[in-house]
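Given below, in the form of structure tokens, are the structures.
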Structure 1
Amino acid sequence: MPDLLIELFSEEIPARMQARAREDLKKLVTDGLVEAGLTYGGAAAFSTPRRLTLAIEGLTAESAAVREERKGPATTAPDAAIEGFLRSTGLTRDQLDVRDDKKGQVYFAVVTKPGRAAPAIIAEVLEATIRTFPWPKSMRWGSGSLRWVRPLHSILCLLTTEAGAEVVPLDIDGIASDNRTRGHRFLSNGDLSVSSFDDYAVKLKRAHVILDPAEREARIWADATNMAFAAGLELVEDKALLSEVAGLVEWPVVLMGRIGEDFLHLPPEVLQTSMREHQKFFSVRNPKTGRIEGFVTVANTETADHGATILKGNQKVLSARLSDARFFWENDLREAKGGMGKWLDGLKSVTFHNKLGSQAERIERIAALAREIAPLVGADAAQAERAARLAKADLRSGMVGEFPELQGTMGRYYTLEAGEAPEVANAARDHYSPLGPSDAVPSVPVSVAVALADKIDTLTGFWAIDEKPTGSKDPFALRRAALGVIRLVLGNSIRAGLSSVVDGHRERVANSSAGGAMADRADLLSFFHDRLKVFLKDQGIRHDVIDGCLAMPGNDDLTLLVKRAEALAAFLKTDDGENLLQGFKRANNILTQAEAKDGVEYSYGADVKFAETAEERALFAALDAAEAAIAPAMKAEDFGQAMSAIARLRAPIDAFFTAVQVNSDNPVVRRNRLNLLSRIRTVCLSVADLTKLEG
């Protein structure tokens, strides 16, 4: 079966677009081929700064013939209708089949479409792919109409079989397909003719092009770590930068330099951020001191002087960049030593949201809320309030103005410089956390109090002005804020009702410069519950299990809620749990139907003296024992023990339904048994709302 090789060669593709482009090329081409009737064994996409490549193995040589039947008009239909049908099928009347139908005989057209050769299909699919490729940004060049991310120079399209290789003919705006590619821009000469994917990859490597971005990443990382180790240093891991740099070079050449002594006193985060953002340099750390003392740059070429000239030029530019960072740092330190008053005053003129006031007004709300939350998390209330008032001061600093991603990080340095307690300074750094799912959750009480206050103020405020997430749109990152609250609460086992916290704070929001509306507590709590479901789903707890626990009292205590859900989820994974659930549902269904039919509620009066069978009496005894065990377990929040107690009802309930007919002809016995089912329902619902569970 043939193998297909496609290369789209252009000017430099932005590194940030390459990964998505690889996947788009693979999907568009393979989907198009399959839709046209071809199948394939496997496909892999690659990219370098100047090319997108797709290799497909085991492609069928042609599409299968297709037999299509179309029902036409009745044989008695007017000639005009029949002639129209003939024109649409391309057949003559004597080529039609006549078949019996419910209302008489009708014409059927049987059209057989022969299979098509793979090259014709490939050409159509590839042209459509190129012309409709979903680049985030694209351009036109010259006088043509074709759009591509950068000017497209050549198209390699090769079909290889055991008999040899053939170029798939294709011409798009004057760019004709062939079997030729080009190597490295500086380290190779001339075009390369290729005959297969293996031949292509080998010849590219000889021409100083590593096709696979994963291989380029591995080479960069290995060379950089080895170079740092040889100098007694260590490379600072940065996966995002590694991926980006691998998209900037076709032939990575790693070079390492030293940072000037004048800059070594700068915080490591400043050095790392400046080098990463401005020059795409990796940071190199001294493991003995923790200082960033060197950098690694990745060139795209080899030089006779082994990169000395490149390194010299990079160090010159780096010195200029770090001089700017040093200027910001030294100016900021002078302001920090003075107490940061100028920065705090400056936040009065910084609008947080036109309906929620300035950053300074927001800080007042957060400080008051942090003081209230402090006792709930074991923090000193005065420290929590002080930390909240200073946590955002660095937003007015020069360094954060240059590198916004350092907000909080610089706040810690400046707050320490101002002579504040370490707990206060650490809260400035930690109060934005956790941002992403992989971020660590703050655990120091003062940091936890301020982080919670910051996020709850955000949520309460935007709920108050009716700016809630809709569909996929969440411009104020409220889903992230809610997940941050959930992780802070669960990660620190905080026992508090969110409703009371929100109730107290929504008054502040309403009385602030925002004025007007009050946050809808129930709606906001529901939003937290939805985010909690998403969070727990990743931990293997089903949505219906959460729903069963949400229906119970105290559902705004997230720690209690999750504790109950984990116990219920574990219980349902056992045979007793699954079978008891079925027994409960059977009892509930019979009881519900009887109550609807009789117009009464069977919820009182089950008496063992009316029991007629040993199974009934055994169920009475089991329910007595379960109630006696469940009540203290629930009071102690020992949900595992409560689930164990309810699990012991499985066998008596099964035996009851096997031996007893609930709807007895004796009305007294029937009523007693229905009231007994009501006891089953009441006992089971005391641990969770099992009616919410599926199955």
Structure 2
Amino acid sequence: MLGVWGPHASADAGALPEVQVRTPAEFPGDLPGPYPGGQVARGAYLGVLGKTDVMDAPFSVTSFTGSTIQNSQSRSISEVIGHLDPSVREEYGDGTSLDTLMIRGFTVENDEMSLNGLPGILGQFRVSPEFVERAEVLKGPSALINGMSPDGAVGGAVNLISKRAGDVPLTSLTMGSASHSLFGFNADIARRFGMDNVFGMRVNAGARQGDMQRDYMTDRSRNLSIGMDFNSERLRASLDVIRQTQRLYGAGGAVDFSRVGGPVPVAPDGQRNFAQPWYFQDAQDTALMGRVEWDMSEHLTVFGAIGQSRDASSALVADEPFVDASGRFAYSGMPIRWRQRTISSQWGLKGQFDTGPVRHHWSLTASDLRRTSTADFHVAGLSGGAGLSNIYDMVLISPPGNAVEPVGPLAWSSRNSLPGYALADTLSFAEGQLLVTLGMRHQRVKSDSATGFALLDMATAHYDQSVNSPMVAIVFKPTQQISLYANHVEGLSMGETAPYGTTNQGVVFAPYRTRQFETGVKFDAGRFGGTLSVFQITKPYATIDPSTLTFGVFGQQRHRGLEINLFGELTKGMRLLGGATFMDAEVRDPMNAAGLTLRPVGVARRQLALQGEWDVSELQGFTLTARATHSGDVYADATNLAKVSGWTVYDLGARYVTRLGTTPLTLRAMVKNVADERYWKQGRYAATLGMPRTLALSSTFEF
């Protein structure tokens, strides 16, 4: 990729002098500082719990720093997280037109990420990393923490902290390239103004354009972000404007193996593309967010945040085609026009008080998320655009003349509203040695929707339901180096809709609860730390009764797992980041005639991600990087007949921090998938072909 570009180009390399920039954070106070090694932060912003040290957090949480994001040379935030967190995998990603993550085996859509604690206002298809200072990954259901996201985020949540201007002026320019011929640049400028530097502004602007390493695939992306803030003794405010555009040609690479009935076809060369060269997606995402916080007294603060996003996409694409055992599939082109508007808000009070020897840190929050979506499907565009092909021998056809501009009647629309209220209190005993957090969220879910295609039967659905979601969490620190924690938390997800062809098609089910039990131990040896945790997440399982063709919630999906996360410096100049996740996931479906307990689609028994860095002492400022990402075997169908083999990808890189005259300069190089592994990444809905060996280069100048 053509990198994420910020002020920390030399934050963890060698002993050369560097510019340190202090970045005022979203509230309260400054961002948690980096842990030794600079790859992760010491804490994260946990919504109603506020800024929380990792050792005090009753969850498994990892906060990737700006330098880690930048040095990964990734095209998206999902790519960064998917290669560095062992509990996270990309369901879609590079080589396709959108990003989707799986956290603890559950799908987390791209627009479920939060921006500075506010959910639902980031891009639907891809989130570029240029404006991101921190990427915080919280494991487990998180409805109480930040409010309910659009789809519930069962397995976890991602919160992105935007960049802010530091006290030291910054002007930085990054230029980069990636094979085949993808080039880009990004400018990052930050200044503070006024008495005591109370006003700040940071601007990131960049572009990327060229051919990717996959056949027929080109990328033309633009990004602009403006982050402004005011930071006085009692009043803090910020405003973010983020604009992203992306036009992809040949966007595809996802296929459906659910009907193979046995082992899936061996993955071909990752350079192959299953999409026609004339497939395209043109997406625009604009987000505007403001936040304010005022200390009414030493122990009471009032805060509020509101944001709006407008997302639009015009595309000529195809649904994931079904592939048979020999690799054959039928494809088609369908024009689509899609629009979405989201308004998200949070308001509340927080503070602290003492009852005898017990200190209380409490918060009372009201939140709402309103979203309207529409889409047009030009079904007539299928004529002349269908054909037969094979994943090993792609057949190219001319674009259909009537499928260029997506026009037609309204095919689908929805209006959702997610108002809720949350109360949380963290009780601190024995000067913080024991922390007990109690919380409750009352969540209402209102939805009006019409489902179906223009030429098929339309179904209209409405529901208005509310539920309560509790949380109980405990942290006990027997020593300063050890922290034991446990939590029981419930999440909320939108009810599913009965699909076309069922006896109750269009019926929308009530929101359902997800439940997590988790316990673990964290250790901090000063320069090296980690987390060992075990968890269980359960959720209702919706399926179709094969005897009546009625869609309903008949079963249960349960994921049990063991996670190991490591970070920090093993010795001076040697850093480690990553870990392993082992999961026992199963679906209990009484509609299964054989009575078998099956594994959910796309969920591996084991996942590993490990990155090591070594500062070469003989060459000051020179760092070598090695990374391995592994995922075990998974199934592509609910009957567990179509098995997808596991994969391991290795990446090698280097960077060099030096000066060009008086100008600090950082050079980076990384070879991704150095062994040119051929593999499928199977998610909940489809499998995507892994990208081939790719060389990424970038250089950052700080003026």
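Every number here is computed from the coordinates shown, using simple stated rules; none is lab data. Model, not experiment: these values are computed from the prediction. Cβ atoms are built from the backbone, for glycine too; each structure is taken alone.
Here are some notes:
- Structure responsible for 0.75, with FRET efficiency 1/(1 + (r/R0)^6) of positions 124 and 172 (r between Cβ atoms, R0 = 35 Å, to 0.05) calculated and labels 1, 2 on offer: 2
- Origin of the value 15.1, where mean count of other Cβ atoms within 10 Å over residues 164-171 was derived from one of 1, 2: 1
- Structure responsible for -16500, with helix-only ellipticity at 222 nm (-39500 (n - 2.57) for each DSSP H run of 4 or more, over all residues; to 500) calculated and labels 1, 2 on offer: 1
- Test item: FRET efficiency 1/(1 + (r/R0)^6) of positions 324 and 604 (r between Cβ atoms, R0 = 35 Å, to 0.05) calculated as 0.00, pick one of 1, 2: 1
- Between structures 1, 2, the greatest calculated value of relative contact order in percent (Cα under 8 Å, 6 or more apart) is seen in 2.
- Top of 1, 2 by mean projected area of the Cα convex hull in nm², largest first: 1
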